[in-house]
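What follows are several structures.
Each value in this text was obtained by applying a stated rule to the coordinates, not by laboratory testing. None of these values were measured; they are calculated from a predicted model. Cβ atoms are built from the backbone, for glycine too; each structure is taken alone.
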Structure 1
Amino acid sequence: MSGGAAPFPSRAERRELAAREGRVARILTFSAVDGPGNRAAVFLQGCSFDCVYCHNPETRPAVTAKARPDEQPAWPRAMTALGVVAAVWPYRAFLSGVTVSGGECGEQPDFLSALVGLFGGLGLPALVDTNGSLDYAARPDIVGRAAGFMLDLKAWDPVEHRRLTGADNAHVIANLRFLAAAGKLVELRTVVSPGLFDADSTVRHGARELAASGSAARYALIRFRPQGTRKAARDLPRPDDATMERLAAIAREEGAKDVRII
């Protein structure tokens, strides 16, 4: 694998990783929508993107609550990596793995590394659900320990991406190429809201990148849904079936091997 694979941590390393602290938005012990199979989902707090259609805006601010000794803190909260593992561990017999999401989990790279290392070392493969803002080529510890990555491609054109998210997409595209070539990309995703950006171009370029690398990653084309968004985004247009089928056809024409409409 390009970028160098980091082995799962030794017993001594696990003790150091277990003590790392991070900001956790919430933990779902069962989820059927955060990766393949029945998974636990760990949402980390904080995100540098400000997406127009953000579906969990409460996870954006990089703040967390500290518990008093006599109470269970409300989310978000500060937790150790061991504390996160302990919250999920009782359900391990029913899980196919864990997905670390956000907010944006790459905003806390050392904590993310600890989580994927601990979960993977304990037999619960960990996927990283990311907007691609972190340079993963520079973090072989995360790449080597993660079972795979689910990457958002929000818009291909950098001007459109900045208008949509408030941030550049250079790292996103670099991560798409790096993770696909490394065989670590499990799913590429694009949320579609007509008129918000050039979806045809974005899907075409995304599918071409998958084909060029020989990646078998799924390309998930996701209909915009207003549930969970800010009030100002709830009236954004939703794509019809014909639009989604046309985009799926574009992705297949460009060589994407597995295209799903969600």
Structure 2
Amino acid sequence: MLAALRLALGLLTALPVKVEQTDRDTVTGAMTLAPWVGLGLGLAAGLVSWLAIDLWRSPPLAAVLAIAALTVLTRALHLDGLADTVDGLGSAKPAPEALAIMRASDIGPFGVVAVILLLLIQVAALAAVLASGAELSGLLVPAMTGRLAVTWACRRAIPAARPEGLGALVAGSVGQLQLIVATGATLLVATAVGLFGAIPVVPAVLAVVAGIAAAEWLLRLCVRRLGGVTGDVLGALVEVATTVALLMLAV
């Protein structure tokens, strides 16, 4: 379990953890623990928004600082994955060429626009959530939902788009039991946040459902267009699920 947690932190955050095991059981455990990594990230970013609200009384400023903290804690890896995925899909080229575009180090216009729009939506939605009084808990459910999307993308029915890379390492590693456990844990946390925080229970639970539904749509599109998942696709799923969950909380 400790090795799995280290691997999950190493893959999903910028924390300098030492990863010693990448065998199949460890990968399965890491992808099952992904939502809990998201919970930790959401709590850390929530502390930033809570302090910012206390200092400046400005939900928009607090939202910018919290999203910035989340970006720093993940080294913008998921945003980079989003940009590369949008560039690949937007190219309208066959899978081999689209994957080559995604692997390139530069970011095209599709990717730039996607990242800018998504960050603007995240900041605006989080500002609305913070204004409702969820200064500390506003990012808990969205961040956890974003990493649950990774767990869903690693279930055994989903192949890797390439024979190498992060996608090949984690694809098909999550069984049905692990998927049920991770999803149930996320829904329980969302319920607890609703019961004890400033966010009502129904929107908190619906945020998880909507986030995973949006990520599932993107996942199916990527499987159809690219042949499976890659590390970039996983990053895109994190950002899409997080954003949709935030939008649900802001309603």
Worksheet item: Where does the value -25500 come from, among 1, 2, when helix-only ellipticity at 222 nm (-39500 (n - 2.57) for each DSSP H run of 4 or more, over all residues; to 500) is the thing being computed?
Response: 2
Discussion item. Starting from the value 18: which structure in 1, 2 was relative contact order in percent (Cα under 8 Å, 6 or more apart) calculated from?
Written reply: 1
Item to complete: Supply the structure label, taken from 1, 2, corresponding to semi-axes √(5λ) of the Cα gyration tensor in Å with the calculated value 30, 22, 16.
Response: 1
Item to complete: Assign the value 1.5, calculated as distance in nm of label points 7 Å out along Cα→Cβ at positions 60 and 228, to the correct structure from 1, 2.
Response: 1
